[in-house]
1. Which structure, out of P, Q, was semi-axes √(5λ) of the Cα gyration tensor in Å calculated from, if the result is 41, 33, 26?
2. If you rank structures P, Q by FRET efficiency 1/(1 + (r/R0)^6) of positions 115 and 443 (r between Cβ atoms, R0 = 41 Å, to 0.05), which sits at the top with the largest value?
3. Looking at structures P, Q, which one was FRET efficiency 1/(1 + (r/R0)^6) of positions 59 and 123 (r between Cβ atoms, R0 = 35 Å, to 0.05) calculated from, given that it came out as 0.25?
4. Given a value of 1.28 for Cα Rg over 2.2 N^0.38 Å, for residues 291-522 alone, point me to the structure among P, Q it was derived from.
5. As an exercise: FRET efficiency 1/(1 + (r/R0)^6) of positions 19 and 91 (r between Cβ atoms, R0 = 25 Å, to 0.05), calculated from one structure in P, Q, equals 0.20. Which structure is it?
6. Quick check: 3.3 is what I get for mean projected area of the Cα convex hull in nm², for residues 379-426 alone, calculated from one of P, Q. Which structure matches?
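Computed from the coordinates by the stated procedures, all read-outs in this text should not be read as laboratory data. The model shown is predicted, which means the values in this text are computed figures rather than measured ones. Cβ atoms are built from the backbone, for glycine too; each structure is taken alone.
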Structure P
């Protein structure tokens, strides 16, 4: 298929827009369908959505020869991130409208009504559902997007709707594709299929939740779970709050000793492991039983990453040991209590992940590692600045240099970390008191959404990095203030968060902000010139503001009595900002 141009869209729009409406770019779908499937442009347009309420779909086509149902989303853009909103709508309502409640499809949207009518008439011709995203950009970059992969997994949780619609006795495969209309000679495709893995689960019990989620409890062979890890790698832990931690952690040392006693020393029977281990929790997009074995579609470990990574280290370190080679069949006898959840919506899985990981010491910020906003931020830092966002604990260490290069990550730059990023955002917002109680931000839903709003995805990342980097020079800045301002300013040492927040406002009010962001906001390196800029702003702008505000009532009396807790309050920050507005002409600025 030859490349589609703006002129092609203009011709289609000129012919059809009086009857169908829409903008010129909306006719990308009709032109593409017409050429891809050899349809007259009028027939192709009948299969397209024009206007609102598309529920994440722009077009469809049923191909009787290939037995495929194509569900399309189109973007006349090179930016694959634009598909995220469409995927959200498809997850929230689109799949239900197409394969669930037929009445909703007919009454809410003419496009969905036509799709549903065709689907009812020709469902016997369909063996595969392909959800296809067509745009003008790079298929490879779209496929590497963590945010799109995260949403694709959410969409796969709707696969049971397809199974119910077509009948479980005739399984219909769900497939995802990214296609670029810019590839010469042919349309570029990258197909992502759901994957299934067998796990033997003995003596299973099943419980159901009122919302439809199912819980399967039994004993799984640890080596079956290890096989999942071998096949899927780090992807198995995408819904966990952290990757495998250091083998020096006490829990991992205990696991290592347990494997040694079972395999190398033969002092423990393999059956003891199930008694001593808390168990693992997994989620799956779908669970079925085949020949007495459960089959998991796109499984994820919600709790148990330490067990599997410790086992992987043990096997790798001992694989050539003669006693291991002699006794490795003892690993096959180890079972572990396993909980498997299926038919669960993403928020439900997030709640389970948080709850099941609270039994072990875990920092609150790790509890939010798999939220969609965090995954989207990871995408942005990688795609726009080649920086790694370490939203999951120890994830930076889990990637090899080759993997980082493949992801286009600058391996010479330190990763952006989730906790100081949250403190940076709180600094910008002036929430000084919450910076010292950072755990509350991640544990309380309302505070988390306020700190990490969806609008953050539209902010210039260079400004975020510029303000984030300030904390990397904490000691140097405090030392410089002490050396240049003398003993009477020592109290400021106890108000680092205040100093950080006011330095951010000094940068955001700087006449050369854009130049500073362009020069110093693209890396996590602490350039000498940027450090000098911060020192100058601290000594000449910020510290005098703090000192002046601290000499006002009621803070002067507290300071004389060596009480400095007020430095960590939002009220004193606001007093400082008022002084800065009066003396320096600052405005309270956001990113």
Structure Q
């Protein structure tokens, strides 16, 4: 069965087509046509397959007849000959250079055409030898930046995938297997491994299941439409390669030992070693068959050899809680299982009460059609309210960000009237929901802001973010950020490192120094929930809380569907040992506003 292509996959083909056309020197109007098509499809709320079935591809913004035909071909056949032809015209190594973070198609074109650089290896050698400076506009700093980007590219393990890519794959597989459960094939299915721990990048997708028929279960797994080929199959497990995705494995467990199997399959190894150590103190050893008594079934080094012997005493657990209790531990949430002191806390029953998705009562960083969002103020408000929020912040980009349409002082005044009108409508209907007005103000090259202090003081809150100049040296970008943090009108520091997982490395910012300044000034720090960012990371969020910073978690939604990205931010916060009390947007609106820097310092917000 041919895999039904997603909006993201179709958009990716058209973006790649635009990149190739740009490398080949096609006119910017043709390139823009494909780039705009990619943005349009990526921003759709409706499935592109449904739109095609309705014969409505030509109704999409910026999609002409020729491109609509190409979209239909791609959906019908799974491939696009026009794209394949472009790929054949560009050396494979040149296309590979597009994978280097911060190296775009225009740069790749110049490297290829002017310096005959046709691979990442050649690019690295040329940068090390100073050859890139022969290109106009290139200098030593450009070479240094490219070398760092190549290092980042090669530091990524080939089998690591950002969670925003791997988790939807895993969930679609689990959903497919669960559907089989209606026919009596599966009794339980769980995503395990690093995905269950919500690590920001993952290796192989791992699933654990209970089934009454191993053969039927593994047949169902390998026949899913997401599967390209079977890599390996054993009596109780199988590994497959996915179409446009990483490898995935399914392992079958016994119902009576589900708790032990689930714990083992979740990891991490450091966490399991700690559990094993505690079990050994009680005379048991943790293995894939459950707990086995050491005295009856151990080698000289204490390890279990080839499973338990026939006479060995075993303890099996049908739930994780029972296993943890047996070895004297409080149950440890999967997000904390990294061998970082969590079992010591669990031993003393002192694990934190981690934040839950239901604790979030509002968001304060999101975008509308006033800047680069895809939905209106009213549409985003309704979507936020439908998700149980009590408030939502309209924080469109300020002027000063060159890559998108920004909102200036005059536009903010008009926007305020629109926001007030929406709030009045809710109030008239007796609906307990409120929009607040802010901005995501751009932190410019020397730390000045994209809007004046006078304008910023009229808003309910201000999120300050750096989007450009991320390759400034450590001292300069740190000082730039500190200047913004010390501005009394800046309430929240947005996605502080500027990283994009798998695509752009973090800036060189001295984040600890910045976080200390945030704690000192009362500037809250954002965990940006978009899985391409997850910025702050769990490590840095834990540091921020330890330094006394307040946290806000935002999806940074640019369209309605992105509001659902909040879960990635929640689990990042949980990995950081964050409780609801550490997060400002777990509070009702009046309390939230009172805790903002501008109001804590006695200043009026209007």
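1. Working: P: 46, 37, 21; Q: 41, 33, 26.
Among P, Q, the structure yielding 41, 33, 26 for semi-axes √(5λ) of the Cα gyration tensor in Å is Q.
2. Details: P: 0.45; Q: 0.75.
Looking at the calculated values, the largest one is Q.
3. Numbers: P: 1.00; Q: 0.25.
Structure of origin is Q.
4. Details: P: 1.28; Q: 1.48.
It must be structure P, since only it matches.
5. On the way: P: 0.20; Q: 0.95.
Label of the originating structure: P.
6. Numbers: P: 3.3; Q: 3.9.
So the calculation was done on P.
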